[in-house]
1. So volume of the Cα convex hull per residue in Å³, computed for just one structure, reads 138; which one of I, II is that?
2. Can you tell which of I, II yields -8000 when helix-only ellipticity at 222 nm (-39500 (n - 2.57) for each DSSP H run of 4 or more, over all residues; to 500) is derived from it?
3. Looking at structures I, II, which one was FRET efficiency 1/(1 + (r/R0)^6) of positions 44 and 108 (r between Cβ atoms, R0 = 25 Å, to 0.05) calculated from, given that it came out as 0.55?
4. From which structure (I, II) was FRET efficiency 1/(1 + (r/R0)^6) of positions 12 and 92 (r between Cβ atoms, R0 = 41 Å, to 0.05) calculated, if the value obtained is 0.70?
Structure I
């Protein structure tokens, strides 16, 4: 079982990063509707269906509108007032809100091609691995979601800067990562513009 799952809570918490302003799209992507659901709703439902015990949603831009319009079920909402400083601030807020969980599955709201099967395979791989981190790979390329075991959260958060999330930390700690191929189950294409929606 994943090294962190042996101590304390065995809960795996989902963390949805949905704080951005969606400058290229023209509005926050959390409020974008795809296939009948808001992107943030889809992300929450995917993490729950994929095996997460609880889900934390990190909001920022238009947080009040998202709360009013989105059906987030039992997800816990955290508002990142510093969202304009980049994704790193949202990841820090999400991990801080995960409490005493064994791990956090970090996902982005704007990747509707990430399926519950992707999440389930990733979580199962983390639980069976001796490594504290599991990264979803698509045709060999590491992308999202990422499972961070609780033991690495302080180090990850200490190194967060700007809008690159944990990319730098992951590159510097390859020996701690279990790579999990999931391209047969989904894709991690971002929805960045209205044209991206029409192409799916």
Structure II
């Protein structure tokens, strides 16, 4: 088991203090790597499920493939951010905007299909059994897709903003932190 960097006996008391201060300043940056890991695993899991249940539907397969690409970029951006690369935070922010675009495009396509597709005979039978009209189902579908667009805009937009704010934090961290500390932290994150 490795000792924490701050307990290394080869470092002077001043170096220990510098390292501890740097670790404190890096917390907000490194917390974003935890958010990215959560996003990557969650989106990746949904991508797998979407692809598995999307066979036969090209739009759903495209959505699943897009989600897999988003998950991959989350992992890449996370690794870059762990190395204190500002480009990692930019990649994560752009990735969230791309994810938002993907979901909005899928919802708009689905809204178009709800309006233009001929009624499904099986769905028509269910509607007849439930006594629900096709117009009500169509309207509810449009409302649900509209809500999904709004929720995606809010959630992915705030997530992108969160990551973009980290770009400046990383740049400030790199300018305020001695190079030897950054190198030491980068080597510690490779483990």
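Throughout, read-outs are computed from the coordinates displayed, never taken from laboratory work. Note that this is a predicted model, so its numbers are computed, not measured. Cβ atoms are built from the backbone, for glycine too; each structure is taken alone.
1. II
2. Clearly, the read-out refers to I.
3. The read-out was computed on structure II.
4. Label of the originating structure: II.
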